[in-house]
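The following blocks contain the structures, represented as structure tokens.
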Structure P
Amino acid sequence: MHDVESTAPSGPQDDEDRAAPVFAYLADLGIPVETARHEAVFTVEQSRHLRGIIPGGHVKNLFLKDKKGRLFLVVAEEETRIDLKRLHEAIGASGRLSFCSAETLRAVLGVEPGSVTPLSVLNDRDGLVTVVLDTVLMTHEPINVHPLVNTMTTSIAREDLLRFLRATGHEPLLVPLPAPQA
């Protein structure tokens, strides 16, 4: 692990402790990753300055539920514009989707808002979440995600991300996400 900034973020030990289970799981699977430490970033906009430092595809994550209460973690390339009014059709959801509450996020994925990541399905032991990966994202190598905390970015090979998801019991849906109509 290396620091992107010369100063460590506040609470680095706490963040390393929170990220430790995912790093241990990846190591058990024999999946190599590289992780950079940086200040907390909560949005794609706040993380843009990392693009020249951390190569590969950067993600945005949407934690959503449908009318029947089914949960979806939609993972897309950060610049992808998604038509939320049509997304349910592309992913097989029942009716329009809405964002999950912070409480549901904590209870199901075990992460705080701003730290959502496909790696958080490690905490979804009941298999409640359907992971949706945008096909555009899957053209990148590597793919950059948070390791359960937003003060680090972990680079993982796309095939290793798929292997991780499957090992956690989350067979991902790979779909082209609908763009907003002009």
Structure Q
Amino acid sequence: MILIDDKIIGDDVVEVQFVCNLKACKGACCWEGDYGAPLTDEERETLKKIYDDVKPFLTPEGRAAIETQGIYVYVDETKEYATTLVNNTACAYMTRDENGIAKCGIEEAHKAGKTDFLKPISCHLYPVRIDHHEHFDAINYDKWEICSAACELGKKMQMPVYQFVKDALIRKYGEDFYEALEGAAAIHETPS
């Protein structure tokens, strides 16, 4: 475990190697699982403000789910808000490209210059998950079988999880945090 300020980083974040392999998984994390992407309070407000700009980038099914359930939903099991799902499967903000690979409609709107908001930080950080506690954040790697191809590609490219999610970690905690994590990772003893 690594401790930086009020953040506890699990060893797997620096030990596991990971690079998304969308050709293999097709973005399954966007439609697998029990609930949508966790959202912060600020992100919920942002989604309300930008929904009209994002809406044209969504599928008819995604728009219908949002119109029925709302821009986001409360998840009893996790006691947090998350993105809406279509028929309890795919994220309502998910689209697909011509190769059947999942894309984020919010991110597509961002790329088109319609919004400054990239996408929920929980999506940007994946496979890293953050559990917020009263006095600290626990930052851990979320091992999921659907990402086995990403682990294989990560090993091939020799890229640890924290490097793969560098931009997201900087977006969440800033450059100083990332530099401290990079320094700690350099001296972290990797098991044999």
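Quick note: the coordinates plus some simple rules give every number you see, no bench work behind them. Since the model is a prediction, treat every value here as computed from it, not as a measurement. Cβ atoms are built from the backbone, for glycine too; each structure is taken alone.
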| task | Give the label, chosen from P, Q, of the structure having the highest value of Kirkwood radius over Cα pairs in Å, for residues 74-113 alone. | result | P
| said: Taking relative contact order in percent (Cα under 8 Å, 6 or more apart) as the criterion, which structure among P, Q has the greatest value? | reply: Q
| query | 50, 38, 34 is what came out when Cα extents along the principal axes in Å was calculated for one structure; which of P, Q is it? | reply | Q
| request: Match the computed value 0.8 of distance in nm of label points 7 Å out along Cα→Cβ at positions 26 and 122 to one of the structures P, Q, and report its label. | output: P
| For distance in nm of label points 7 Å out along Cα→Cβ at positions 98 and 162, which of P, Q scores largest? | Q
| field | Origin of the value 2.4, where distance in nm of label points 7 Å out along Cα→Cβ at positions 34 and 170 was derived from one of P, Q | value | P
| task | Output the label of whichever structure in P, Q has the greatest value of distance in nm of label points 7 Å out along Cα→Cβ at positions 18 and 146. | result | Q
| note | If helix-only ellipticity at 222 nm (-39500 (n - 2.57) for each DSSP H run of 4 or more, over all residues; to 500) is calculated for P, Q, the one returning -5500 is structure P
